[in-house]
Structure P
Amino acid sequence: MAVKVNGRKVAIIGAGFVGSATAFALSQSGLFSEMVLIDADSDKAEGEAMDISHGIPFTKPMKIYAGNYDDVADAAICVVTAGAGQKPGETRLDLVHKNVGIFKSIIPEISNRGFDGILLIVANPVDVLTLAALKLSGLPENRVIGSGTVLDSARLKTELGQHLGIDSRSVHAFIIGEHGDSEIAAFSSANVSGIPLNTFCEMRGHYQHEESEKAIAERVKNAAYEIIKRKHATYYGVAVAVKRICEVIIRDEKSILPVSSMMHGEYGIEGVCLSMPAIVGSNGLENKVPISLDEDEIQALQESARTLKEVVDTLDF
């Protein structure tokens, strides 16, 4: 039986680097008045909750505490960051069997409490785990979404902003497909304040379009590996990306974000979750947005889906 949702409550499952950074970002946001942290290591969850709560006199009133799965029932959003972390030299897909196993113990605990909010998957590999959460929870597809390529797209905007010497917020560009090695930078639909990317590049004195795009796409794809090589984990960027997704849901902004969700024949892709731009609001995912892609991008997207499908076919949900 569904439990009445408290629109001002968020639950975070997993109090590791990503979970605690997300909790900190959300404590600064003013979006919620209640936040519960849940972790297999209850002392860790309690320590993070205590530490973050001590900053409340400098932000907005908020109840922050460590809890258990019973505390998830009335949350508006349940953010799942729990899982094994990516090690140096390890791909996101290498994590899949470990983390699907962890999800088999987590997701039924959430759905058994009558949870009626939005399930936001952040743990990697996020596309496979979003599909796992969808299958294991029995929740409607619109209410199970992955953080997908929201962070990758922000990295792309950052790179393009630096390349062009402009505010990255004026750049409109998406990474689509897998949040991982087969992701695609959709340059054909990219623009700067409505001006096609290549036109704007030439305005700024850049003419080697293909060369520049390839270099930028590689830097975006390898960003996590470079960060992990230096500091062994990534967590601040994704925490702010999760905060943005939560804003869009809680405020019913109906913003367009490249979140991970189930594909149903778009671009000839079926049976996997991957990232495409979508309208997101208080009910989760409303509609996918059919951005224009060139033939090479469509082919690369289909190849990205095949990469994910090969992994999904080895799993038992």
Structure Q
Amino acid sequence: MTQPVLRVDDLVKVYPVRGTDQLLRAVSGVSFTLGRGETLGIVGESGCGKSTTARLLVRLEEPTSGSISLDGQDITRVRGRALRAVRRRVQLVFQDPYASLNPRLTVSQTLEEVLRVHRLGGGAPQRRRRLDELLTMVGLGSGFADRYPHQLSGGQRQRVGVARALAVEPDVVVLDEPVSALDVSVQSEVMNLLTRLRAELDLSFVFISHDLGMVRHISDRIAVMYLGRVVELGPWRRVSDDPLHPYTRALQDAVPVADPAVEADRHVEPLAGEVPDPANPPAGCSFHPRCPLAEAICSSVDPDLAELLPRHEAACHVAARRVQQGGAGLPAAERT
């Protein structure tokens, strides 16, 4: 593999809990790489640290420790003009298309603001041509340039958000649940748009979602997060169809089957309990209080994320032992 466009090493984000001496570890030792033209999907329940990771990648949040490298350059602590240059190369599409656009600005003013901040586009005629090009690129057209956000549907607003991210010609686009606030029919349109743009512009995506089915639709690799940690990482087909970690299996079981007859016959055991308090996580593996396969070691020793199969990593004592014994993670009887 060539040098990744983005490398994240042992990224940590800790917040103090107001009124107490506790610390909340929102992101706890996250590491991954992103190749040029690749899409890495990050999936997990609400509160697992996905969105915090997204904000760290674009430097809207300062990491407590760890490093983020862009084409081999450490960008973790850059400031001023250097940070502006980084943000031109790494852009974020926000989750909520209703809150992420200024209601006082038209579509053209929103996009022009980006070009002005980064000193792009030349004079007014050149900027106007660039705006028309961006709007056409995301499937809107120049007729939307003078509309305000309240005159747009949710899907149209999110397309404007995508156009705003693409205006500076980034290398990496971080998409923080970009379709979760949209109707199902509109979700598919936006997903198809993202797939086309990635291919046409040779972009690298970090695609964040709570929906494993959505993530596997667009991703080359998938990272599964639980309570601030990556607990499984590998090619999308292996992670979604043959997971090593019991939490990934639970996420997979939660994805409905399109065939009503098959769905009606499925028996899915929901996970017991609730996600632990990140300010007071359990000892050992953070998933063990809810894990149907937990053993004695799981309550005392926190497993490292390790490559158990070629290019397929997991942080699970049970899976590691079964792979060492010649198995393939979860036995067949536990995959129903």
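The table that follows gives values for the structure above.
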{"item": "With helix-only ellipticity at 222 nm (-39500 (n - 2.57) for each DSSP H run of 4 or more, over all residues; to 500) derived as -13000, matching label from P, Q", "result": "P"}
{"item": "Parent structure of the calculated result 37, 23, 18, given that semi-axes √(5λ) of the Cα gyration tensor in Å is the read-out and P, Q the choices", "result": "Q"}
{"item": "If mean count of other Cβ atoms within 10 Å over residues 57-64 is computed and equals 17.5, the structure in P, Q", "result": "Q"}
{"item": "Ranking P, Q by mean count of other Cβ atoms within 10 Å over residues 201-208, the structure that comes out highest", "result": "Q"}
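Bear in mind that the values in this text are calculations on the coordinates, not laboratory data. This is a predicted model, so every value here is computed, not measured. Cβ atoms are built from the backbone, for glycine too; each structure is taken alone.
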